[in-house]
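Multiple structures follow.
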Structure 1
Amino acid sequence: MSADVSKLDAYWMPFTANRQFKQAPRLLTQADGMFFRDDKGREVLDGIAGLWCVNAGHNRPKIVQAIQQQAAELDFAPPFQMAHPKAFELAERLAQITPAGLNRIFFTNSGSESVETALKMAIAYHRVRGEGARTRLIGRERGYHGVNFGGISVGGMVANRKMFGSLLSGVDHIRHTHDPARNAFSVGVPQHGAEFADDLERLVQLHDASTIAAVIVEPVAGSTGVLIPPQGYLQRLRDICDKHGILLIFDEVITGFGRTGNPFGAQTFGVTPDLMTVAKGITNGCVPMGAVFAQQKIHDAFMTGPEHLIEFFHGYTYSAHPLACAAGLATLDTYADGDLLTRAARMQDEFAKALHSLRDEPNVIDVRNIGLVGGIELKPLDGQPAKRAFNIFLDCWDKGLLIRTTGDTIALSPPLIIESSHIERIIDTLRGALRRAA
């Protein structure tokens, strides 16, 4: 059934052109496998895993059943000074697939909350160790770390920052890694740019290492347009942080749970951070949930003083919510059943070949890929940034394909269950839209 446009006014939509949307609503009413259905009954191929989160595809039976059963059994349990068994079970299961050492799990409800938690952990960690002057946080230009004040402060996307005042003090940014002059149309990890990590040394010279608590980066910067880290860049950043006693935080809200061909991007790139933020794929997008994975040394630094006192004054009413934990456990089972956490590694060559076949289409100025993530950067329309990509988004929607755009970059992150026929359909639809937009 189509929407009654007169009843759309009350909902102020997030990250949406509200006026444009409400003139021609795009409403989804069902989902299964690789596909949505809209309110007109049309089948729409999901090219972005919902919003980088439905990694195992839609309507997976184990997850659905787990949520239903949990709601009937235990709908809520207070997380402060109390707990429920599935919270501990999920933490143990997650610790089995994280990079070695990241074995202490703190639950949140979103990627934004995970980032806030990790930033607070980093500052507090230095304080409990007697280095309370380490309060400065370093992000990266073009980084995205959610929408809370800490996240947009360390983030580096101008549209997310410009409306909200001075943000947090004591924050600085290293340069981004985008280098189209040397790396355009790289297949997989670009060759050039490891030296961009050395920009951290510039900030150490400016602020002194003794004032810096942590550096936070996305292994693959997603929301800014799918920026793949150059070869050796993340290891170089790790080495500089170790040299100066700075914690390294990976924001893996997008890259976590199989997106790059391993459970986490840290494993794909062979670099282990001190803290890792996750969300999205932790429950296959079915119930809001996030987490911070911490090195044991960070956790243990707080475990001092009288045992009856709270060690870390932080948390959320819905931390480790029973429904989310049930969904998380069933999601891990579903990933294991289909060997999905490494499936992107098996599909990435086919996906890359198809994606890069668009390089000579009108207005395509770069194509980027890793695992089952793709970015197609377009030449902007004169005086109308982001308009060309948005027009292609609308065209693809009309043709039964859901993509995502950020600025003038098209982003793809399909469910990990994708097959060759789906890849072919995505690329053919995009090719037609690019040509019609020329």
Structure 2
Amino acid sequence: MSQAREERITTNKEAIIPDTILDVQETSCCIVGGGPTGIVLALILARQGIQVTLLEAHKTFERDFRGDLIQAGAMEIMDELGLTEQLLAQVPHSKTSQMEFSLCGQTVSFANFSKLKTRHPYITIIPQVKLIEFLTESAKRYPNFQLIAGANVQQLIEKNGIITGVRYRRSGGWHEVRSQLTVAADGRFSPVRKLAGMELIETAAPMDLLWFRLPRHSNEPEGLRVRYGSKRVLVTYNTSDGNWQIAAVIPKGNYRQMQTEGIEALQQSIVEVVPEFGDRVHHLKDWKQTSLLSVQMGRLSQWYRPGLLLLGDAAHVMSPLGGVGITYAIQDAVTAANVLSEPLKRGEVELNHLAAVQRQREFAIKVIQGFQSFTQKRITAKAMQADNSLKLPIYLRLPLLSDLRARLFAFGAFPPHIKVKFSL
């Protein structure tokens, strides 16, 4: 049978069918998506001499990521990579050891990280874009690592039922990457997931988040705090550049209505929850200074097809609650590297290897998503409906549960560690 008949190209309906492929590259592992999952997996594989190509849709990493929180579990992986000291020395950051809930003048510790048995008993607050740039520069030290920026993946190549590569558009032309394994780490709206015909089992989330920043006074206490008011919830944490990063929790689909009410109404709602912000809300002048995150939760029933593995948000969309997204994504990458490194070296990646990655990570994902869903429904959703009548449940005030929640956020269930060997 000819190759033309063996192969099938899966494409978006909107995509143009290429007349000419400008070049065809071959690699052991093609990773689509240059977020935390993709770059950590690429770095570990490259350190072992595995040929890896990382395709990133954007031309640069200079865009506004919202996730800045790195839990202790991810910092321990940075230790294992031998990168922690260099990372913290080169990239501005801040730290907090508490995640607090504030309501009606009462503040309780929702998660106390200071008692964790780790070198990093805190949350590291670091701009995600800077983290990715740092890790990318580390990966570039290895000649078998290649980053292709501005690569918009629009087609999957399938041969005899196995995904054997991708086609992407860049600078107006079509290019092709052939690989033993394609890894989709391209986020919650994963184009590769759509091309592969894989659908998330979604769990309804009762809220969206509106992100923005306000100046922070130097004498204000640091930390991460969830602040409850009358039908209002604000999440605040200090950044290394002297600002408060703020997420206003809003009812699902309510953003358009907020815009019609005007920016002044948003300013007023902020002051109602945090009166001390009254002296600076005027800095929030335009909706362009805000960024809407539509909160989703869900996961795939199966994270893989022959020749294709989905990781991170592409496989399981997380809620922002607990600030665990980056950490759990990096843990996905470590598990994948542990399982797949030797098969990739041998050129023998089988379906059971891909299934093993999902099997080792799925329980931890189910646990954290279950906890996020419970908290959103039992606390956050009720707070958005209550007129100063909400009382924090007693179980939120128990120190033992605060410590347990911190461990869940920091490490998750059965946290992975790098098992493969490589030279620093």
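We did not get these values from a lab; they are worked out from the coordinates using the rules stated. Just so it is clear, the model here is predicted, and its values are computed rather than measured. Cβ atoms are built from the backbone, for glycine too; each structure is taken alone.
Upon calculation of mean count of other Cβ atoms within 10 Å over residues 34-41 from the atomic coordinates, which of the structures 1, 2 produces 16.5? Working through the options, I get structure 1. Source structure of the calculated read-out (Cα extents along the principal axes in Å, 65, 56, 43) within 1, 2: 1.
Starting from the value 18.4: which structure in 1, 2 was mean count of other Cβ atoms within 10 Å over residues 170-177 calculated from? It traces back to 1.
Taking FRET efficiency 1/(1 + (r/R0)^6) of positions 50 and 106 (r between Cβ atoms, R0 = 30 Å, to 0.05) as the measure, the highest value among 1, 2 is held by 1. Computing distance in nm of label points 7 Å out along Cα→Cβ at positions 98 and 306 across structures 1, 2 gives 3.0 for structure 1.
Given -0.31, -0.77, -0.90, -1.28 as the derived value for log10 I(q)/I(0) by the Debye sum over Cα atoms at q = 0.07, 0.11, 0.12, 0.15 Å⁻¹, for residues 10-257 alone, which of the supplied structures 1, 2 does it correspond to?
This figure was derived from 1.
So Rg and Dmax of the Cα atoms in Å, for residues 114-273 alone, computed for just one structure, reads 21.8, 64; which one of 1, 2 is that? It traces back to 2. When mean count of other Cβ atoms within 10 Å over residues 186-193 is computed for each of 1, 2, which one produces 21.0? Matching structure: 2.
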